[in-house]
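See the structures that follow.
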Structure P
């Protein structure tokens, strides 16, 4: 079966940066399942998988613009340490959900100095070209429920998350029958 919109795709992958540093891999955890055509994975990877079939193995370089975007200095801001009142042991690398003019976003604490905290709203992989070694392990038709919700369902919901996609139920925002 060919990968097209409305198909559930399972892939094994190894992800590295341009210096061949390992970023992520499905080794030991099993394949990644996603619903093709619903922007559940980065656009460059989804485009590279379009038209492929179960059993295909290939490598692809996804430029930053088609992955997590170019690094945007405007998303780095300095805040007062007082803004983090009530958070014990604030450390560099901690991630928080913040509210911006565009809505909720994740920020990473990158620097704490004196009474100032620098946070970065860029995705940790922003500005990076991503290199995937891929293997398509399965392709199937999506169920009506998966299509209406917009993501893959695995064994129903577990721990408040939609099975198979790890999307918190509160963030689904769609009429998902598994919830």
Structure Q
């Protein structure tokens, strides 16, 4: 038989146990709410970072395409005054002497050479150098006493842009 004391103890134990469980449930619900908020913050942060990255990608792609599209703009601006000089020379209708026109063209060519150099486009010398297939294109070979594979003449100058060959020099190469 159970006594009153043991029944009371069971009821108290049950109440304490229910209170304890309710407290535990409240703690767990609080933890769940905090974790849900943390997940929401991280999710929001990730969405913002993704949007920021997409904007960055789009901006850099637009900038790159703009750079490619207008890459020759500086060179074009530099050549326009020279083109104007050539047009003025052609419009002179031969009113001046041939020598004067020739001098004008020589000045224009000198101006064009300076402009090209200012833009980083420079000719390189080939005559007297050893033939180098990375710099030269041999059109003809001729007998010569200068040795084997020495460049005797240039048909067209070669040009470099920074460290890149824009045009190979077209040359005549010696053979023994």
Structures P, Q, by distance in nm of label points 7 Å out along Cα→Cβ at positions 25 and 57: label with the highest value: Q
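Computing FRET efficiency 1/(1 + (r/R0)^6) of positions 17 and 105 (r between Cβ atoms, R0 = 25 Å, to 0.05) for each of P, Q, which one ends up highest? Don't skip to the answer; put the middle values down first.
Numbers: P: 0.60; Q: 0.00.
Max of FRET efficiency 1/(1 + (r/R0)^6) of positions 17 and 105 (r between Cβ atoms, R0 = 25 Å, to 0.05): P.
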Highest-scoring label, criterion being mean count of other Cβ atoms within 10 Å over residues 81-88, among P, Q: Q
Highest-scoring label, criterion being distance in nm of label points 7 Å out along Cα→Cβ at positions 49 and 145, among P, Q: Q
Which entry (P, Q) yields the derived value 0.60 for FRET efficiency 1/(1 + (r/R0)^6) of positions 129 and 153 (r between Cβ atoms, R0 = 35 Å, to 0.05): P
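Given that mean projected area of the Cα convex hull in nm², for residues 41-96 alone, derived from a single structure, equals 6.7, which label among P, Q identifies that structure?
Values: P: 6.7; Q: 4.9.
The value was obtained from structure P.
For the read-out relative contact order in percent (Cα under 8 Å, 6 or more apart), a value of 15 was computed from one structure; give its label from P, Q. If you can, show how the numbers build up before the last one.
Numbers: P: 28; Q: 15.
The structure behind it is Q.
Among the shown structures P, Q, from which was the value 18.5 of mean count of other Cβ atoms within 10 Å over residues 33-40 calculated?
Values: P: 18.5; Q: 10.0.
Among P, Q, the structure yielding 18.5 for mean count of other Cβ atoms within 10 Å over residues 33-40 is P.
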Origin of the value 58, 41, 31, where Cα extents along the principal axes in Å was derived from one of P, Q: P
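Assuming -22000 is helix-only ellipticity at 222 nm (-39500 (n - 2.57) for each DSSP H run of 4 or more, over all residues; to 500) as calculated from a single structure, say which of P, Q it is.
Working: P: -2000; Q: -22000.
This figure was derived from Q.
Bear in mind that the values in this text are calculations on the coordinates, not laboratory data. All of these numbers come straight from a predicted model, not from anything done at the bench. Cβ atoms are built from the backbone, for glycine too; each structure is taken alone.
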